[in-house]
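Asker: Below you'll find the structures, each written out as structure tokens.
We did not get these values from a lab; they are worked out from the coordinates using the rules stated. Everything quoted here is computed from the prediction, not taken from an experiment. Cβ atoms are built from the backbone, for glycine too; each structure is taken alone.
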Structure 1
């Protein structure tokens, strides 16, 4: 499918707009976990679990949409196949290599944070796990967003 194809444009738009939602819910999950950890709050199923789970699910959906886009986009795998790793300039390398690789690591960290929090009974430890791993994932995601192309 070409860059001008309707399917490609739809997936690219979905990936861009969903990113706003994912970033917002990740910020909310990390802020909520920090507050719970600092204030030694009880971890509740109604609020804390749902916020963290929603962030996990949306992050995974965004990853799947991003992987689909990676294989459809001329800026993804096709760029590496066309130019080779040495032939990519910095903006092309960001899209074809750094953005997908770092974001996969970020989602792995978020998933580890979710898995670890379930092992603890104490709210403080649950919040600490989510704070650290979701926070690291969020920082990695923010570090490799192609800001110049995304915001324009």
Structure 2
């Protein structure tokens, strides 16, 4: 049976499978970088940009750098802290997006299309699942060591 791409919630039976699952968190951080850069691109190319677009772009680029560094650190030396950070941050992103939708503010920056909110929500939920798998993998790695 191929254990390279197992479910994030599957039983972990070997060290190789645990290492593969620990790297799921790297994929979660990579998806996070892509979504943040898509948001930055949408802010940059929005025709009616607000005055605060510069600070929004700066924050989005900062998020992408942090997520990229976290992916690099998790790839080189898998640990438990980064998947927990990923789960917490992605759940914060989803919850703040949902609160914004409830109060009638579709995104933090006006003028972004509605599909950007749907894309962000979907990808962040996938990232949460990947980070949970990464956390399970790092816990299993410590058990196999």
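Asker: Which of the displayed structures (1, 2) returns the greatest value of Cα Rg over 2.2 N^0.38 Å, for residues 37-100 alone on calculation? Walk me through the numbers on the way to the answer.
Answerer: On the way: 1: 1.73; 2: 1.34.
By Cα Rg over 2.2 N^0.38 Å, for residues 37-100 alone, the leading structure of 1, 2 is 1.
Asker: On to the next question. Hey, distance in nm of label points 7 Å out along Cα→Cβ at positions 21 and 85 derived from one of 1, 2 reads 2.3; which structure? Could the numbers behind the result be given before it?
Answerer: Numbers: 1: 3.5; 2: 2.3.
Working through the options, I get structure 2.
Asker: Turning to a different aspect of this structure: Looking at FRET efficiency 1/(1 + (r/R0)^6) of positions 69 and 117 (r between Cβ atoms, R0 = 25 Å, to 0.05), point out which structure of 1, 2 has the largest value.
Answerer: Working: 1: 0.25; 2: 0.45.
When FRET efficiency 1/(1 + (r/R0)^6) of positions 69 and 117 (r between Cβ atoms, R0 = 25 Å, to 0.05) is computed for each of 1, 2, structure 2 gives the biggest number.
Asker: Right, here's the next one. A value of 31 was computed for relative contact order in percent (Cα under 8 Å, 6 or more apart); which of 1, 2 is the source structure? It would help to have the intermediate numbers written out before the result.
Answerer: On the way: 1: 31; 2: 43.
It was calculated from structure 1.
Asker: Assign the value 3.6, calculated as distance in nm of label points 7 Å out along Cα→Cβ at positions 77 and 125, to the correct structure from 1, 2. Before the final figure, lay out each step's value.
Answerer: Details: 1: 4.2; 2: 3.6.
Going label by label, the one that fits is 2.
Asker: If you rank structures 1, 2 by distance in nm of label points 7 Å out along Cα→Cβ at positions 45 and 61, which sits at the top with the largest value?
Answerer: On the way: 1: 2.3; 2: 1.8.
Sorting by distance in nm of label points 7 Å out along Cα→Cβ at positions 45 and 61 in descending order puts 1 first.
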